[in-house]
1. Suppose you compute helix-only ellipticity at 222 nm (-39500 (n - 2.57) for each DSSP H run of 4 or more, over all residues; to 500) for every structure in P, Q: which one lands on -500?
2. In terms of volume of the Cα convex hull per residue in Å³, for residues 201-240 alone, which of structures P, Q is highest?
3. If relative contact order in percent (Cα under 8 Å, 6 or more apart) comes out at 17 when worked out from the coordinates, which of P, Q was used?
4. Can you say which of P, Q returns 54, 37, 36 when Cα extents along the principal axes in Å, for residues 113-344 alone is computed?
Structure P
Amino acid sequence: MRNFRFLISFILSSFSILVADDHAGELPVESDYYPITTLTLPEGEVIEVSGIDILPGNKVAISSRRGDIFVGEEVFGDEPKPKWTIFARGLHEVLGIAWKDGWLYVTQRPEVTRIKDQDGDGRADIFETVADDWGINGDYHEYAFGTRHDKNGDIWVILCLTGSAGADDKSPFRGWCMRVTPEGECIPTGYGIRSPGGIGFNHEGEVFYCDNQGLWNGSSALKHLRPGGFQGNPTGNKYFDLTDVLGPKPPEPVSGSRIEIERKRIPNLVPPPVVLPHGKVGNSPAGIECDETGGKFGPFQNQLFVSEQTHSKVSRVFLEKVNGYYQGAVFPFLEGFDSGNIVARFAKDGSMLTGGTNRGWGSWGKKRFALQRVNWTGKVPFEVHEMRVKPDGFVLTFTEAADPASLADIESYIIESYTYVLSEGLREP
């Protein structure tokens, strides 16, 4: 019996199924349930929002790909009027921020840094390197994305391959995940990464990231960062020469094979829980945020929300664990954002803050950058809520009762399946 079924990725939309209530007449639209509010940013500043965290006093910190960090007040409420102050400048492409114990921890390209405003003037004046045990050489694609702190106080950092395809001696540990402890130890934790777009936790505190379509990735995917796990791209395996933390260098996968076949040869190969069909779900999945709002954001408690940069939207992912491995389904959630979404963060009031940019990457949203907020109106949208696997198929549950006659009508469903070859030759189009 196969212990994991993951190569079929479903894109489900339930709007074609009739709801058993009084929704007759004008069809609902997304804004009836989840309106998007655009938040003003500091005048004259170019802020390509790449990190968001909530600070004490209900303040909001945002970071920019350009290396700036701002702190805002009055971001929430029915008519938000944000007031921003500069907290730090001159950092290097900040792609992750996290507040803890009076410090703002910053994942920038060369290191994890912690910064603090010691004299109380609103601007950081202490900058301390926490860890910098990886390399950079100036290549455009050497991104570093960092999480908030996990339950042990660690920050997980995922490192893009040089040029999204290479690994050289000048930039060690490209294509790896590094775990930075509170004491500043940098622990190699996973490998086989190609070109990540974001990283985050599920409600159990386990870590997931989005890898983009390209070498050894027939399509973009949401992947599980199991400690010691191999994510499928062997380009960075050369760095096993620099560490023995994860044991000996593993064998490389065979191009043209399948993941289930290669798992028999490479036990640490972790199959992707959800494949995100390229061009259908999006082209550049990014940040991951878990709904732990206790119902303040609607009926999707503990599900993941994935920012999509190219298509300027957010998708929803349901996961379940089968025989020790995650698998699940991706659902369309919300589109029409102003720029390319690369990060999201839930606030205490249950709203979702989103931010992004289109510089270099391009996006359907035409603004160069944006910060927006999504809130739930209290109306429950009719959606597929969960999709669970069974030995003879799948079981779908919905957010509301559905018309039995419509459910029984096979014409109400459209299901497409995709299978991907594990190939070193697949690059970004």
Structure Q
Amino acid sequence: MFRRLFIANRGEVAVRVARAARSLGISPICAVSEADRHAPWALAMDEVICLGPGNPERSYLRAEATVQAALQTGCAAVHPGWGFLAENARFAALCQQHGLTFIGPSPALIDSMGLKWPSKQAARAAGLTLIPGSEGLLRDVDEAIQVAARVGYPVMVKADAGGGGRGMRHCSNEEELRQGFAQASAEATAAFGNGDLFLEKCLENGRHIEVQILGDRWGNVLHLFERECSIQRKHQKLIEESPSPALNDQQRQDLGRAAAQAAAAMNYVGAGTIEFLMDAKTGNLHFMEMNTRLQVEHGISECVTGIDIVREQIRVSAGEKLETQQAEVSLQGHAIECRINAEDPNHDFRPTPGKLTQFQIPDNLGPGTVRVDTHVQQGDTIPPHYDSLMAKIIAHGKDRPEALETMRRALDGLQIEGVTSTTPLHQAVLISDEFQSGTYNTGSLPGWTPKR
């Protein structure tokens, strides 16, 4: 097992990885920017090393500097968390070249999953069903129009190297497709240096469902059931739950088995997530993409299975076998997560950095339990340079109604002042008829109307 682990990330994920490392007797060492140098979460690490200014391009995204810092601090392994360098195949390879264990899959697998079309080819080869669309990257808009005529409008044009909704356009007819094709390609070129596009049938009002998988170097792969992630804004998740209210037990077992078999066919090592879109009309589940890293929402899977995913990530990267077999993994109740962001949902989710003059989460919420993953505390300043996530509140109950009631109590007692947060949106969604009944989808935020 490693003696010292370098955490190439910040904030809540750095705190989460450090907790898992300490549970294994590993000393957590962390990269920081000048903006984070004196943050309480950073001061709680065993050692920190500053990579540069607050701008992530000059600090957290500097691959060579990160590797050098890991070597200088005597670390044997690097955990990339999520975001920043987490799915950067070049960074993973750079770690390996310098004798550092990268906590994640191989650079080759990261590379193949990093571009959406190669990942779809790999998923199809592993037996997963794709969304109807083009059979490869599109040569030009004329080919896009031919494919759209075959699969039927509406369609989505998507960037091969896209992410976070960039390089993506919804098109309802040929005129919109001609315009959207040019816009998506230009946006993708500016954002990723790659303007390649493909096209898919738009499955409107579908369900975004993903499966958590874990694999080791001995050929063992587990699935930890599914998470429902359909409550989103700008293609970014806001509320997740596990298990999904859209699946029955047989569908759940079939989906988990298919995802685990696909990951095994790829020789996957570490934690990963295979994402699917459920067709509202047929109920069929189609592969969307694979994330070759730890997910923000991993905590709800931990709550309903009792498995520490980050601890297992570290263990399997050190060459150890998974501690659990698939037959031993069972669902234990229901968990719901709300991502509390420093954003104004009444003004297009505009970030609201600033000083947290009050930040308190109530205790003794019963009948379920509440887990809070956060890196902030009252008096902290939310910097403008990074993701706006302040905390993840996870409610776990014996069933969905108990988890919902526990989450409502947690949000009602949450006190945040100094910055605007997404809490009112979460409260409105949770009491909506659509969420209460579990019939919501990706098409809207049920129960929420912005106040202008």
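1. The correct label is P.
2. Q
3. Derived from the structure labelled P.
4. Q
Read the figures in this text as sums done on the coordinates, not as results from a lab. The shown structure was predicted, so the numbers you read here are calculated from the model rather than taken from an experiment.
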